[in-house]
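Values in this text are rule-based calculations from the coordinates and carry no lab data. Remember, it's a predicted structure, so these values are computed and weren't measured experimentally. Cβ atoms are built from the backbone, for glycine too; each structure is taken alone.
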Structure 1
Amino acid sequence: MAPTSAFVLFAVIWFMVFFIVLPLRLETQGEAGEVVKGTHASSPANFSFKRKAWITTMVAVPLWGVIAGVILSGLISVRDIDWFHRMSTPEVSRPAE
């Protein structure tokens, strides 16, 4: 795996985990009882991007390690997930006798 591929894989995993972590333990202004004028009651009351990013990174790094390890080991290849047999198997020619 090239460094660029490793970085792209990490970025995809990080953002997927980030969108899962965003709504966790979210307290809205309506729930807190302090709605700031001009905002919706469903707006976050005490949102900490730094904390969400830290949690996301702590989850994404081990996930990336496992997925990159599986890719680099060759344990699962593209042909293993070809359920409809659309990838042709290369023909092996026999040497002339």
Structure 2
Amino acid sequence: MGKRIFTDKQRLEVLAEYDAGTSIGDLCRKHQISAATFYKWKKDKASDEDEQARRLKEVEAELSRLKKMYAELSIDHDILKQGYGILKKWQAQDAKKK
């Protein structure tokens, strides 16, 4: 019997059937896989989900850092804009005095 190759989609469908309540024995017979193969797929899915969760935390931390940076830069920009406005007023007053 040759080795059957399953796509990721097919593997996820088998795991979804298990999550729906189908027994492992029935799934293995239906899809002609061994229990070891099923458990390997299940382990791989769990590690993928852990990796995605870790990556999500990294992205959220980066987003938080960028939001803080944006807030600080926005405040600096407002301060500089106000200072520039005051400088223009002083230059206009000096021009009138001359």
Structure 3
Amino acid sequence: MLESHLPPRDLLEATHEFPCHYTFKVIGECNERFVDDVVAAVRNGMDLEFDPPYGSRESSGGRHVALTFEPLTESPEQVLAVYAAIQQTEGVILLL
């Protein structure tokens, strides 16, 4: 599990005008379970009934995968909920 380094709510409010598209980048182990787990974490953090769209890119050695999500977020609390859900995902190496 990652140590918590979430952006403070007031920083999110100062740098974003909600609702807005917010970019989440996640790097972790390159396997189908990791990707499925991160997609589910974003879906759950945003309280969606469907999987959110995302982009993925494998590292040149194939050991890691980078996932990028740019969902329409309604509030700083929703952004923080997504971060918290992703942090609980096994195999996360970096979360931006």
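Which structure, out of 1, 2, 3, was distance in nm of label points 7 Å out along Cα→Cβ at positions 39 and 71 calculated from, if the result is 4.9?
2
Quick check: 85 is what I get for volume of the Cα convex hull per residue in Å³, for residues 7-62 alone, calculated from one of 1, 2, 3. Which structure matches?
1
If semi-axes √(5λ) of the Cα gyration tensor in Å is computed to be 23, 14, 12, which of 1, 2, 3 is the source? Please list the in-between numbers first.
Details: 1: 48, 15, 10; 2: 68, 11, 10; 3: 23, 14, 12.
Answer by label: 3.
Identify the structure, out of 1, 2, 3, from whose coordinates helix-only ellipticity at 222 nm (-39500 (n - 2.57) for each DSSP H run of 4 or more, over all residues; to 500) was calculated to give -11000. All intermediate terms of the calculation are to be shown ahead of the outcome.
Working: 1: -16500; 2: -30500; 3: -11000.
For helix-only ellipticity at 222 nm (-39500 (n - 2.57) for each DSSP H run of 4 or more, over all residues; to 500), the value -11000 is produced by structure 3.
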